[in-house]
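A.B. asks: The next part holds the structures, each set out as structure tokens.
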Structure P
Amino acid sequence: MGSKPTMELRWDPILREWVLVSNIRRFRPWQPSNYCPFCPGNPETGYGWRALILENRYPMLMENPPEPGNHWFYKTSRSVGKCYVVVETPEHNIDDISDLPIDQIEYVLSMIINKVREESGKDYAHYFLWFRNKGREIGVSLTHPHSQVYVLPFTPSRIERELDSAREYFNNYGRCLFCDIVKAELKDYARIIYNNDQWVSFMPFYSHWPFEVHIYPKRHIQLITELTNEEVRSLSEVLKVSLCGLTHVFSKPMPYILVLHQAPLRGDYAYYHLHIEVYGILREEDKIKYAAGMETGGGNFTYDSVPEENAQRIRDSVMRNCIHNS
């Protein structure tokens, strides 16, 4: 049992969301010490590149997946889509993307934007999710600096909740919920991490994770493909400084998850507002915030500090470690 390749979507009828099932994933290499498939000169990479986007060899989704199993009660669907790995630099021993020059971060973002455009015309492409897992504590299987892309045949459930809230807010007030959040954060300023003409990063008033950072464009847009070249450059600066501050809050690098939240690729979502969310998972030095009983079982987060105080700790880290490098 379990030897048959299985890749399918399974519908949770209680929470009303898809679960991605793929036993192919269990064969992926786990932090090998003597080999890195993402370094230059390997079969998938070759030489002479600044960054690469490769198809994931151990995917959750593929363009021509096997047919899903039929169940007499539960609903299943095909895991049709794409999984990519974004190799962000040829250099192996870079701790974080914030250690890269701004023009390299800009180059990586431009590659991702081009991939969104390329995938948008595909039949299976309903949502483009770019995310970055940083640190062993998160479960990163390869340490070479990289992020990932899932091109999904559905909209992720967290984004669906955001869309519902944004739609309701717009219908009630005639304004963008996210634009009002940005205005509120800029007015309070106690939780602002970094701010330039086009972007702002802050720790939300309602933070879930101990060191949670959100990065918003000040211009109201829905998709990363709508960014101007100047805005991509400006985002690269804010990403570099914000992640630098986050990763250096403690003496050891902060493990985090970074996720791009944008509108679905199909439909009209003028009430939505693109942003990036980063979840730093350490509560204190060597103390991990776990999504435990209340969070996983109950669905509501507990916060063991005060976001304003932790935002100040990131700002202090930015001033100590990051501004002169930006």
Structure Q
Amino acid sequence: MQLVHYRPTQPNFGDDLNALLWPSAAPALFEASDDAADRSGFLGIGTIIGMPTPGCDFLHVFSSGAGYDPVAGWDMPRRIWCVRGPLTAELLDCPRDLALSDGAILTPRVLDIPRVAGAGRIGVMPHWESLGYPGWREACAMAGYSLISPCADPASVIGRLRGVELLLTESLHGAILADTYGIPWVPITSSGNFSLFKWTDWCLSVEVAASVTAVPPPSARALLRFGKPGLPWGGTRALDREAAMADLRGKVPAAAPDGNGREEAGGRSPKAALKALAKDLLHRHAVLQRLLGLDPARTAEALVAAARQPGHLSSPALRAELQDRMLDRLEELSRVAAVLQAA
């Protein structure tokens, strides 16, 4: 069975965790098969439902989430074993009991990743795309917090994350891994590159009522790429079902010309060209950065304020129940796959 997950050009530990977690949790599923005709795929961790899956004729959907690609018209032959949360289940019109949680919650049960000491009391994990713009390391240093890059390998990211007492995170998988290890977390956003839908979907799965706080980015270039977050700096927004569905409708088209919601390489729209020009102007004229009032010091101040908020954490009993149920589903999938392979 092929392991299917999103593979960005820049490493992202949430996506890369797939290759470490699933072969350890169910090694028989991913052993090389002598049957060249076996084109089944295992769709695992990530906001990847509806994503193109070339090379697969059938998908086993296991803990995946929707939110980036349109699902209307997604006609890939599939069996859904479990999904990230109730919003994904609703979009796919599948039974509510299939809405377990994100598969990353299995990490402590499957992988032995030691805690890395010395990370400091508070960690900050920007979204992996936010780190493409400068100033985060300086902002964290000014705040006295530890920058945990989601672009490192999964084991090192999780080891460092386990060394903090509170995580401020733009990365959803930062929150998921912190939660499953019992570390309180606070959602933050520094641009429009934040999916209320996927965050709310997961939060509902672990029964946490959370809010996201807007933190100004250390560089205005991120705003030109992704836009503003839609609330004032320092403001908060509840991660609720209504706002999540509205966010999805605003960001994900019902259908895309290429049959999926991912951006295609090729021609540039006039809007994209204007954004590129503005980005270049900001790069060459740092004075505009100052006029917009964005710099690492302002980000540091906002991070300190965000860290004063109470951190979120799901119930340990609920986490254990979800892990047990997910492992049961994975065992059932392994049995079914073994029967099909033997037939």
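Derivation of every value follows stated rules applied to the coordinates shown; laboratory data play no part. The model shown is predicted, which means the values in this text are computed figures rather than measured ones. Cβ atoms are built from the backbone, for glycine too; each structure is taken alone.
A.B. asks: Between structures P, Q, where is mean count of other Cβ atoms within 10 Å over residues 103-110 highest?
C.D. replies: Ranking P, Q on mean count of other Cβ atoms within 10 Å over residues 103-110, first place is Q.
A.B. asks: A value of 18.4 was computed for mean projected area of the Cα convex hull in nm²; which of P, Q is the source structure?
C.D. replies: Label of the originating structure: P.
A.B. asks: Given a computed value of -11500 for helix-only ellipticity at 222 nm (-39500 (n - 2.57) for each DSSP H run of 4 or more, over all residues; to 500), which structure among P, Q does it belong to?
C.D. replies: For helix-only ellipticity at 222 nm (-39500 (n - 2.57) for each DSSP H run of 4 or more, over all residues; to 500), the value -11500 is produced by structure Q.
A.B. asks: Please state which of the structures P, Q yields 1.7 when distance in nm of label points 7 Å out along Cα→Cβ at positions 143 and 191 is computed from it.
C.D. replies: For distance in nm of label points 7 Å out along Cα→Cβ at positions 143 and 191, the value 1.7 is produced by structure Q.
A.B. asks: For structures P, Q, which has the highest computed value of Cα Rg over 2.2 N^0.38 Å, for residues 111-302 alone?
C.D. replies: Structure Q gives the largest value of Cα Rg over 2.2 N^0.38 Å, for residues 111-302 alone among P, Q.
A.B. asks: Out of P, Q, which one gives 21.5 for mean count of other Cβ atoms within 10 Å over residues 15-22 as computed from the coordinates?
C.D. replies: Value 21.5 for mean count of other Cβ atoms within 10 Å over residues 15-22 corresponds to Q out of P, Q.
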